[in-house]
Structure P
Amino acid sequence: MFFSFCPWQDDRFPEHKLINDQWWFNHDKGWQQTDAGWIKGYRYDQLDHGNHCEVTIDQNSDIHIKHDIDRSFPLWWDESRQVLTNLLGSGENIWCDDVVKLTPNGLYKTKKNIYEITNQSSIDYDTLITALYNNLHAKIIQFKQDSTQKKLFLSGGIDTLILLAMARSVDLDVEILDYDHFEYDKFLDLNLEHIKARHWGYKQMHHWQQDCFLMTGACGDEFFMRGPNTLSIWCAWHGICIEALLSKNDGYHTKYFQLDKNLSIFKQNYLNQDRIRDLYPTKKDLIKQILHINANDHQHWHLGNTLTWTPFKDLELSRLCMALDAEEFVDHMINATISKKLLCKFDASCLQFLSTYKNLDRRQNLYKLFGY
């Protein structure tokens, strides 16, 4: 789902459409024309949940860029060059809560409140798991109704195994891959290496030229509150020293969190806990900041005719996880407890395929699934 709007044909893209004799809409494959413009991706409902981008043209000839609340892709506006793009952009970073349109005079922005906290009451583990399950169950049921071919590559990590458990729970017709697959086209020949250099998620991407869905665990760490950046802020605000916990406990996250790059984040934020509390004086302020970070942590958006199905890219999942009391949250930091319980609620048999440690010996137990 790559595109640019500018006053010329952008040769990095295979498709070009002139709008209003002023703006060229340049894009990769997979866009569908509508009565109002073009769209790519999918919606879960009419409330802007899903993973899509829609281009519409109003009666004033203004071009509106619409997307889901948890926008999956980055966006930049370069005023000097009059370029709006999500492909290796420069200039101003457009945040997820910015609603944008292109006018004859350039870009126009308004703010949309996507970080509102309506309920700050605490919940227990059982209530949390049920709420997460209901959220994802509704998505997998709707996903099953789409006839497009579906594929899933298992990494041996918790998030792709939750996807497997979800698929099994509804007898989803999906091809389970035990190999990397990547088909090139003109757009990828021109841009893939540059995209991978800028966006780490595309180093872990598969691609088919024919229409298909690739189920991905993108954003699972972050939106289930297992990512070092947001988790360290959360813990520092609550006065929890993750480094001390890791030295006394062994679990799914232990070795990954003890990597120097992650320990430095934990240490720095814990030492700065007073400043963090000053920046976010209430729990509501803290949650809003973490939601902002998560929403703008872009990992997988669609590539050509391969649409990435990303059910974990949903701010409601983070809101629910952060409603758990801090004391109960500790075990999840070490053992990914929330994610494991969620997996088991869909299909407990999938837990046997999980690697002992995150990102270490990733395929450690997948032989049990594939039978080799």
Structure Q
Amino acid sequence: MVWQRALKERIKVHALELGFDAVGVAPAQAGEHLPFYLDWLAAGYHGQQSYLARPDRLARRRNLNLILPGVQSLVVVGLHYWPGPSPATPAAHGRIACYAQGPDYHHVMLPMLEALLAFVKAETGQLVGGRTYVDTGPLLERDHALRAGLGFIGKNCNLIAPRRGSWLFLGELLLTIPLEPDRLAGAGRMPFCGTCTRCQTACPTGALVQPYTLDSRRCISYLTIALKGAIPRQLRPLIGNHIFGCDVCQEVCPWNRFATAKPPPHKQGGAEVEGAPSLLELMGLSEGQFQAQYGHTPIGHIKRERFLRNVAVALGNWGAPEAVPVLERALAEPSPLIRTHAAWALGQIGTGRARTALQKAPCSSAK
């Protein structure tokens, strides 16, 4: 209908005016790849992320009316976050994923989506039901973004926008009004990865077990963020100096040659995080210092304990004697998680002072 098309275009224009970099409309239907997702869960590839397999969440992914009764349309938005090429990171410095080098994107995008919902209500002049999500709802986000025409799903499991690359945060606005979808299922033909396997070859831990299939249990992003306990010993050397997330599969993707660096909205206002901080300095962060430096960012979600666990592993992989003093002090941490990873790092360094520190450490630390 004419009014639907006109309304859809006004919504899309306003979304761009609010600061989003991509916007499209998808039908309020279960994702095309839901069967693949269920097989992925059955294989255990989600690891400790048990919330992904909760029956109530699976029911909502199958039927979006359980999220918002009467839902008819999804407005899917993307927000660019690539800061531009980064120089090589020395082993003495940690690597932080690009998306975490600024304020928490949830807190940035949700108000933007709420403003878009308010616009829709004002435009329609009627009571419109709506629901906003950024990364936390029971939606197959990339699947809906695919159906909205924002891009295609690559072999690295990221959504890839052909003219922009994969550096996009995704968000959704569910609406109880009908809007014409931008890309009906099966209509047209999206680009794809072809024979390229760069992401699989480059993955440090072999987490991309086959094209389009990620074993989260081996993924550096999972190991440094979602995993709550000890990082498996056999995977620690493969993590290198990654201390929060990993961008390798995006950095090597040929489609990202089209990405354009710009100051993304989530990093404006001076609240930026250094992408390659000194590991020695990080290992000495107190709780107060950690909160002041990272509490407003995605890093704050994993808390100081898990962050210093990651830093200890990176120090062990660096293997330099200069790291021994800060790791010695870490053996006195109240947290067993920090102590055990600091002990592992000292064992990796293996100097006389490192061995002495391990001999003097409590048995619970020297694992």
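Quick look at the values:
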item: Which of P, Q yields 65, 54, 36 [Cα extents along the principal axes in Å, calculated]; result: P
item: Answer label among P, Q for the case where Rg and Dmax of the Cα atoms in Å, for residues 193-272 alone, calculated from the coordinates, equals 16.3, 51; result: P
item: Read-out mean count of other Cβ atoms within 10 Å over residues 169-176, computed value 23.5, structure in P, Q; result: Q
item: Origin of the value 15.5, where mean count of other Cβ atoms within 10 Å over residues 241-248 was derived from one of P, Q; result: P
item: Source structure (of P, Q) for FRET efficiency 1/(1 + (r/R0)^6) of positions 105 and 121 (r between Cβ atoms, R0 = 41 Å, to 0.05), computed value 0.35; result: P
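Any read-out appearing in this document is the output of simple, stated calculations on the displayed coordinates, not a laboratory observation. Note that this is a predicted model, so its numbers are computed, not measured. Cβ atoms are built from the backbone, for glycine too; each structure is taken alone.
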